[in-house]
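Participant: Below are structures written as structure tokens.
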Structure 1
Amino acid sequence: MSRLNDEWKVEKHGPLEMLGEGLHSVAGEINMPLGHFPRRMTVLTLQGGRLAVWSAIPLRETEMAQLESMGSVAYLIVPGVAHRLDLKAWKHRYPAAKVVCPPGAREAVAEAVPVDATVDVLDDPTVAFQTVPGVDGKEAALLIRRPDGTSLVVNDIIANVRHPDGLGAKVMARLMGFGVKQPQMPWVGEKMFVKDHAAVAGALRAWAAEPDLARIIVSHGDVITDRPREVLEKIAAEVSD
């Protein structure tokens, strides 16, 4: 696991993009030998002018000012054990923000900062914080149901790294199954986290059955907007095999 950053360390990243009603995302990068591996932060506006930040990435001050203009940072969601790299810096900048993670990640996240909750405390009827079934409590998901469509935010159970940058990133993405050709469950994540394949497949199928499913937002790679329902059903079938 990478050493945790204590300071606000800005790596290369793109703009804060609006994906849907009260839903923004930033594509960033992690420096690695011989390349840069993609990572993604999601920012969700909740009722009452509050913000929930999923898989936090330090941004340039221009983008941080844009983010802060949307509301107050109330929650820092750590979706899995490997996504706490910049948590200390964010908590230092927003000390009142509550830290939320799935129960199986609590011990690892607490090595960075204290955890406030491992259940849904977002207090917004359009948003559901979930612990993914079948992964020993180590992965979280968000289901966002709004008038312009339903969005699913997942972490390391689905990846869509279609454009790895640099030799190291290309090798890592291909060898570990991070979705270079099509969205997939990384084999490294399946090996490390999945304890009950049937339960994971059931969750994927339940999400696929959501009315008005418009997109799947992953922590590594491009947002999935092309037939997201079919993507979930295909991965569920692969997990079940």
Structure 2
Amino acid sequence: MKTIIALWLSFLAFSQAAELKFKELTQDVNAPADARTVTADFSFTNDTGKPVTISKSDPGCSCLKVEISGGKLKYGPGESGTLRATFDLGNFSGTVDKVIGLWLDDDSSATPTMRLTVRIHIPVLVVMEPAKTLSWTVGEKPAPQTIHIRMAEGESIRVTGVKSSSPNFVCEIKTVEEGKKYDLVVSPQDTATPGMTVIRVETDCKVDKHKTQQAFGVVRKASAQAATNP
């Protein structure tokens, strides 16, 4: 029994030898509507009895930049540091999760030792419902479909124009409530062949990144499953 306990304690010590203790493994960040980037700081401490080296970090996305305490990667027992994640908001909206992988010491390159999550909450000023993509099947009746556009609570944003990239799709904006609600009605001229359009919806939003919205119209071939299961 003593041998088993000793082996277990030895395994436990080994499993904790290459760990950094992070104050939080997930950071929630609320981005201002006009922000272009946001940052999240993950503070950590080496509370093991041996030095720990961060051998690799992988943000998993070109939109995320990772910096670790000015380039310091080796931490002795009791030393602390900070990992800063800078997220380029680009055209993202809503809630976005980005995961950072950390490899410590000589761990296998296949799997990170630790994972940190940056959860960014990005305001959606112009909401398109139920979805941004309208779809028709080749050969079906080219009936019009509608995307409902509404502005975020407390915002007054007018739709000023709409443009389709394909002449086969006719787009029309109908005002439901000025500055608050609009309907985008899309009608394909025909559905004889597959095709698509990118629809640009222009608004007078004061925040540049929210000023132009995109929607899509697609005529698709029927799937094999649908064809065999009418």
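Read-outs: derived from the displayed coordinates by stated rules, not from any lab. Just so it is clear, the structure is predicted and the values come from calculations on it, not from any experiment. Cβ atoms are built from the backbone, for glycine too; each structure is taken alone.
Participant: Tell me which structure, out of 1, 2, gives 0.20 once FRET efficiency 1/(1 + (r/R0)^6) of positions 80 and 128 (r between Cβ atoms, R0 = 35 Å, to 0.05) is calculated.
Facilitator: Structure of origin is 2.
Participant: Oh, and also: Thinking of 1, 2, which structure, once P(r) over Cα pairs in 10 Å bins from 0, in percent is computed, gives back 8, 34, 40, 17, 1?
Facilitator: 1
Participant: I have 3.4 for distance in nm of label points 7 Å out along Cα→Cβ at positions 112 and 184, calculated from one of the structures 1, 2. Which structure is it? Don't jump to the answer; show the numbers that get you there.
Facilitator: Working: 1: 2.8; 2: 3.4.
Label of the source structure: 2.
Participant: Any idea which of 1, 2 comes out highest on mean projected area of the Cα convex hull in nm², for residues 48-119 alone?
Facilitator: Numbers: 1: 4.5; 2: 5.4.
Largest calculated value belongs to 2.
Participant: A further question on this structure: Using helix-only ellipticity at 222 nm (-39500 (n - 2.57) for each DSSP H run of 4 or more, over all residues; to 500) as the calculated read-out, with -3000 as its value, let me know the right label among 1, 2.
Facilitator: Answer for the origin of the read-out: 2.
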